[in-house]
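Listed below are the structures to be examined.
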Structure I
Amino acid sequence: MALGNPAIALAANGALKATKAVLSNKFVQLGIVIFTLIVIIKGGVKKWQANRREKRFNRNEGKDVNQLAQRYRAASNPSGFEAMIDFDGTDEEALKLLARDTKGRLPDVAAAYRLKFNEALTDRLRKELDADDFQNWHDIAT
């Protein structure tokens with residue numbers, strides 16, 4: 001008694017043979033190795049860049065603009081969990097107070113924020129605030 005459809009078994013056998021033929025090709029093997037190396041190197045480069053940004057930020061940790069950048073992140077991510085940044089709400093009152101503290105120093109604070117979090121401060125605030133609140137924040141901060 002046969003276990004299954006012979007047509008499916010024949011197709012599966014043909015697919016297996018085709019897969020073996022493709023994977024035994026030296027060019028395909030070389031392509032797979034190159035692709036794997038690119039993925040590994042790209043991940044390593046991203047980690048290296050993140051570490052470099054972190055070190056540059058930490059060199060100036062005591063500067064007021066760096067502290068403001070960290071306070072902006074804390075206000076837009078109250079839980080402190082990076083994965084929750086888009087879901088855990090925003091402390092809008094803290095952002096209004098930070099706008100006053102930032103007044104006249106927005107380019108420096110934005111540069112520190114980008115250095116630390118690899119994201120533009122204004123892009124983050126546009127995600128966190130509605131259009132009117134963002135405009136009010138921008139008017140105060142500039």
Structure II
Amino acid sequence: MNVLPATISSLEIHGNLSVVHARVREAIVQVIVIGNRENTDYLREGTPVELLFNESELILGKGECGDLCIPNRFPVTIASIAEGAAFFHVFLDFGGYPVAALLPRCCCEGISLHAGESLRMYLRPGDIFLQSAERKGKRP
């Protein structure tokens with residue numbers, strides 16, 4: 001599981017759904033959250049949060065991948081790659097934060113990935129979980 005520290009910079013609230021814009025250093029990450037300010041106490045601008053997403057949720061690409069409906073597109077650098085029989089475990093640097101991707105071997109062989117290479121990381125807003133950094137590990 002990838003975990004990135006962030007701060008909520010803005011919100012778009014639509015009934016019981018919210019689009020949260022969270023700042024991770026200079027990057028703004030969009031997250032879709034079921035909840036709003038009335039039923040989720042940490043959905044406030046300036047609140048420290050953690051963004052959590054599975055290693056299998058990341059999409060990697062070389063260069064800009066055109067007309068995709070994915071707003072979260074960020075430059076990353078490959079730190080290292082662990083090759084397995086069926087999967088590649090790709091370890092990335094995202095603005096100084098470690099992020100890992102688990103990708104099918106056939107996909108990685110097709111684009112020839114190498115340590116030190118710059119890529120684009122794509123992450124759908126609905127694939128990210130948002131957790132209050134202040135409530136981390138606490139039960140409601």
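Where a number appears in this text, it was derived from the coordinates with a stated rule and is not lab data. Keep in mind that what you see is a predicted model, and the values were worked out from it rather than measured. Cβ atoms are built from the backbone, for glycine too; each structure is taken alone.
Computing distance in nm of label points 7 Å out along Cα→Cβ at positions 98 and 122 for each of I, II, which one ends up highest? Across I, II, distance in nm of label points 7 Å out along Cα→Cβ at positions 98 and 122 peaks for II.
Looking at FRET efficiency 1/(1 + (r/R0)^6) of positions 82 and 130 (r between Cβ atoms, R0 = 25 Å, to 0.05) over structures I, II, structure I comes out largest.
Determine which structure produced the value 6.3 for distance in nm of label points 7 Å out along Cα→Cβ at positions 10 and 90, calculated from the coordinates; the candidates are I, II. Answer for the origin of the read-out: I.
A value of 2, 9, 13, 14, 11, 8, 6, 5, 5, 6, 6, 6, 5, 3, 1, 0, 0 was computed for P(r) over Cα pairs in 5 Å bins from 0, in percent; which of I, II is the source structure? Structure of origin is I. Looking across I, II, the calculation of FRET efficiency 1/(1 + (r/R0)^6) of positions 18 and 42 (r between Cβ atoms, R0 = 30 Å, to 0.05) that yields 0.50 traces back to I. Upon calculation of Rg and Dmax of the Cα atoms in Å, for residues 26-73 alone from the atomic coordinates, which of the structures I, II produces 14.1, 41? The value was obtained from structure II. Consider the structures I, II: one of them gives -1000 for helix-only ellipticity at 222 nm (-39500 (n - 2.57) for each DSSP H run of 4 or more, over all residues; to 500) as calculated from the coordinates. Say which. Structure of origin is II. In terms of relative contact order in percent (Cα under 8 Å, 6 or more apart), the structure with the greatest value among I, II is II.
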